[in-house]
Every structure is written in structure tokens, then in C-alpha cells.
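J.: Down below are the structures I want you to see.
Please treat every number below as a calculation from the coordinates, not as lab data. No experiment lies behind these values; they were computed from the predicted model shown.
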Structure I
Amino acid sequence: MHHDGMHFFPIDFKAGGSRSDEGLLVMNHEYINQSALHPDGPTYKQSGMRPADEVRKEVAAHGVSVVHVKQDSAGSWDIVFGSPFNRRVTGNTEMDIRGPIRGYQKLSTRFSKNGTQTRGTLNNCSMGPTPWGTYLTAEENWHGYFANGSQIAPREQTRHGVGSSSRYDWELAEGGDDQYVRFNITPTELAAEDDYRNEANTFGYMVEIDPFTPESKPQKRTALGRFGHEA
């Protein structure tokens, strides 16, 4: 849903080099409309929790799509089904943290105790192609996806706008799966490496995706700054 950043990466050019009839269309999916994703809108159990399948669908609807497309002899474009290039980078895709703060203690979580990895990219706004053929996607309003129930939140959360409730209540997914628990960044253990108090610190970056290498992990480029990247 809601892609506002798109780029066509040609695979090969026609004679003359002015246009290509085959390539990879890469686009972001910034946010969702829950009422459009689910037949009856978002639902809550009597316990106040959300069905895990609904949350799974919403997380998967975020991120970036890489779509292999080709133009036929009649001039119509279509998806190349079965292409190894077709893939989704979602709010749960494993990613490497690169740049000057890789391994910094404020990035330590239960998922990546040494602060070198995270899961997902969220609220992706706009994009930019690089001269070397990769796609840069901007994480904008990522702060709204996390909830901290503490009376006093750390400065790196309050300055960005992280509050006591999240935009879609993903942390309330039934079953307590780790991939959803991480959106509740309230400290629950003695050490940061044993809970998700630092999870929000792994968002707010430019994310580099190599569309031509499907097996590659997206890279969060921390040298380009951490804030709400509008573009």
C-alpha cells in the first residue's frame, strides 16, 4: 500500500540505448489502511490482544517490493512470474546495521545482542537510486510503530516522538511471538540485551537494497543520519 517512491532499473537496453523493455520496478509501501487490509477492519480479542495473522499481514504490507517486469511485442507490460528477482522486503526482513554506530550499545537487543542487526524497515518514504545500481529507501515516521509504557522514557525516544501507544498495536499480537513483542520497547529485564528497549534505535535510517542480488540483506546506512527521513 501507499508507495510514493519508485524506480525502474533496466536489465538491458534496446538498440540505441535509449530505453529498455525489461527491468526491475522497485517501490516502497509507506503505511497501511487497516480497514482495507481486513474484511472487518482490525479486530481485538476480549483480552485486548490482536489476532497474530492480522498483525503478520500488516507487517508484511510494509517495506519495499522488487518486481521483475517486461514489455511484450504488443507494448504491454507484465510481471515476469517465477523470476528470482521478485521479492518483498518487509517490516520483518533481517537487515544489517552498517556505518559508524554499528555495534553501539544503544542498538543492543535480544535479537542482536551485539547491535549489528535488526528486523524490518518501516514507514518508507521516497527513495533514491545510486550510481552503482541499488535502491535507497527512507524511513520516515518510524517512531509511531513502538510503544514504551515507562513513566520516564530515554531522550533518544522522546526527542523523536515515541509514545506510550503504537500506531497499529503490533505489540499486542496474540501468542507473544518475538517478532511482535519487539514493538513494545518498555524495559522488562535488567540488561538491554535481554529485552527490546533499544529496538526503536535500529530505525530511522536510509536503507540500501540491492535489487539485482535477491539473496542480499538490506543495509541500514547509519552514516546518512537518524531522523524522520521525508526523502
Structure II
Amino acid sequence: MDFELEGQNFVVTGAARGIGLAISRRLTELGASVSGWDLNQDAMSRESLFRHRLRVDVSDEKSVNDAAEATLSHFGVIHGLVANAGVNGPTKPVWEYSLEEWDKVISVDLTGVFLTSRAFLNHFRDQDYGRLLIVASVAGKEGNPGASPYGAAKAGVIGYAKGLARELLPSKITVNCLAPAITETELFEEMSESYIQEKKSRIPMGRFCTTEEIADMAAWVVSPRCSFTTGQIFDLTGGRATY
């Protein structure tokens, strides 16, 4: 299928590794140009696929706004944003969480999505076109024992997407989420082995989601071909999700 992405420009946050890198690679393969945003500039500089890259802290308003201005200046037009940057946070019970640990998860995984999407909304509205894709998680639908702040943040972005999608109607701007099950990425470094295995046991297919599977889904959702779906959640859970 031709996704009609040739010549389009996208911003991908958390682009240096894992899901963000896989999505950036797939968009590039389909003819799009990608501005990669991440704190890890060194990792992005080793990837020739990025047409443009910036060091951005998605939880910092000035960092995001400056990056959006620079990106729009570079490309002129942005067709879509993939809000992927995130942290898992410690895997432990809530009663062991400090406020500092809670704040970090919420500031990146929830506030970061608000800041990065807000930075491009007027641009999308002016051109009456845009694709906003938020990488959420099945944890946002079912909760995540052992990482409740992460689940809370992902539930938050799902609610945000549903509200924002309706605020933008009627228009050709869509807002959707991906909700993958646990995926084998560098975020595993933040998780305990028992936590990883418990989450894997919940997946009827008996394996982890892959970044390539997420990237393929993402490419279709941000394409012009996905034109009549907004405010929705696309599951990649290997049979785990029940709604």
C-alpha cells in the first residue's frame, strides 16, 4: 500500500532509540523527512536518516517552543508529530515512590505530550491538516501494578487525545494514540526482571511487541490514508487488550 508519505515532514520525539527510532526509520523509508527530537544528540548524530535533529527536553516549555520554532523554520511545513518521548520510572509500589520520582514520570510522559503538541497546533490549524500520534500504552487502559505513575500518565494522554481530537473537529487534523503492550527497548533498563516477566505473562501471544510492528502501525496512522479516524486508540497488545 502507498501510504502517500512521500515529501511529508514529521517531528518524532524520543527519536534517538527504541520506538522513536523505529518510527523515524519507517517514515524515512516511505519517503518522509524527519526532525528527530531527543536529549541524546550523540545517538541521533550516528543515524543518517534524520534530515534535522535537535536536543530537546520535552518537559521544558522553553526547550520545546524553541525547538518547534527552529523546526518550522527549517522545513516550512510540518505534516505530523509523533509524541513518543517517555520514561518508565522505577518499578515499585506507589508507597515507595517519592514525589520527585512521580513528578519526573508525569512531566515527561504527560506534560511533555501537552507541550510538544501545543507547539504545533496553531500550525496544523492554519493549514487545516495535521497528524498527531501519541505513543501511549496498554497500561493507560488497564493500569500497571508496579508502575502506577506510568499507567496514570498514559491514561492521561489517552484522555487528552480524545478531548483534543474533538476540539479540532471539523478539520483534517487527527489525534490518535498507539497502545502497545510491553516492548523490548532500552526502557527495560528501568524495570526489574520480575516486572518484565510478569508483564510478558499477560500477553496471550507469549512474546513482546517489536518496535518494527509499532512503526508499521504508526506509519499508517499518520498517513493521509488514515483520514476518518480520530480520538482513537490503536492497540498492539498480542491479544491482551479486551476493549
Structure III
Amino acid sequence: MRLTVIVDDSMGNGVHGLSIYVEHDDRYMLFGTGPSPRILEDAAGRLDIDLDMNDFAVISHEHIAHSGGVYALPVYTRVYLPSGYPDSLVRKYREHGLIPAIVKDYIEPLTGIWITRPFYGPPSEIALVIRHEKGLVVFTGCGHMGVQALIRDIVSRIGGPVYAVIGGLHLSGAPEPVVRRYIDLFADMVDIIAPLHCSGAAGDYIKKRYPDKYIGLAAGETIEI
């Protein structure tokens, strides 16, 4: 599995958003679109990523940091959205030529690739899950629902183990004791944690407390897992 972080808060210049390009078994998926079409297009261009090469896109939730770049996607792109997503935005996506697909429960759009049921954070949020030879790889937008709860639900519905959690952990600005407690709740449930976007000081704590589990990622970086 090959992952490229197209957009992340680490880009600087006030960018607050997340977009990850995922390549797995000749399948191509975009998780999040960042905050604007221009940012997504420019960043993808610099990374030589063709946004036409998508089997589908997933927008974890309606916040602009994850959904604002959707209009950079080519027409006929299937875009998975959680139930409860604003009707006005769904209509605009259709008018743009996209194919919105509302997720109400776990679905498996491709073999070994799932989108979770919506979890109410607020707002409603979905996650992307991919079967890897070492276990499940879970992509979170912000993780408003709590990553521990998310992992437990995924294992109960799909089966485990969970190999990696990659994405936002919703800890920006959180006090250190809160960061420690939050990470400790799920760290022993996974082998790899790659905090991005809204994770705040989580990366520093994971690197110090769980160095074997930590993967540091930033915009423009590509890894194989």
C-alpha cells in the first residue's frame, strides 16, 4: 500500500486540511480533498498525482478542511459522504457532475475496502478501512467519534486486527494530560499510528511513548506500508 499526503496542516501558509492519495492493489482512492480546489490541484500537480485516476473519493465529514477541494475532482467521480451531509452541498456536487453516494451503514465498494457507518461527533463522520496483509488500515478525517470507539466498532463489524491508524486525531490544542490519556486508550490496539491534520501534540507524545508505532508524515511525503 502506497500513501501520499497531498494536503496537510504541515503545508504552512495557513492551510488547514487533509487529503491522502491511496494506492492499493491497482486501486486508487482519495481520502479528503483539502480546503479548496486550487490547493488540491496545485499540491497534486507538484506530486505528479493525476486526480482523474480515482476509483472513488471519500469525504469523511462536511468541514471545509476535508470537503472544500471537491470541485477539483473530475466529473463522474463517485464521492462517498456520511448520512446527514448538508443537502445543499449534495445538490451542488451533483450539479458539478460528481456522483454523491450517501453512506448509512458499512459498505464494501471494492473487495477488501470498506467505508464505515457514520459516527456522530458532531458532525457525522465516516472512515476508510482497507485490508492489508498485516491487518486493517484505518483512515480518519478528524476522529471526532474517538479513535478507540472507532477501532472497536470496526473490529466488531469487519474483524481484526487493526494494523494502522492514519489521519486526524482531533487533539489540536488539547492539554498534555488529555493527549496522553487519549492516545493510551487505543495505542495497544494498533501497530502503527500516523497522526496528521488536527492531531496537535499527539505526534510528539506517540514518538516519545510509542516510538515503534510512530510514523511521522507531512504534506508531500509518500510511504509504503
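J.: For which of I, II, III does helix-only ellipticity at 222 nm (-39500 (n - 2.57) for each DSSP H run of 4 or more, over all residues; to 500), calculated from the coordinates, equal -2000?
T.: The read-out comes from structure I.
J.: Could you tell me which structure in I, II, III was used to calculate Cα Rg over 2.2 N^0.38 Å, for residues 70-149 alone as 1.16?
T.: That value comes from structure III.
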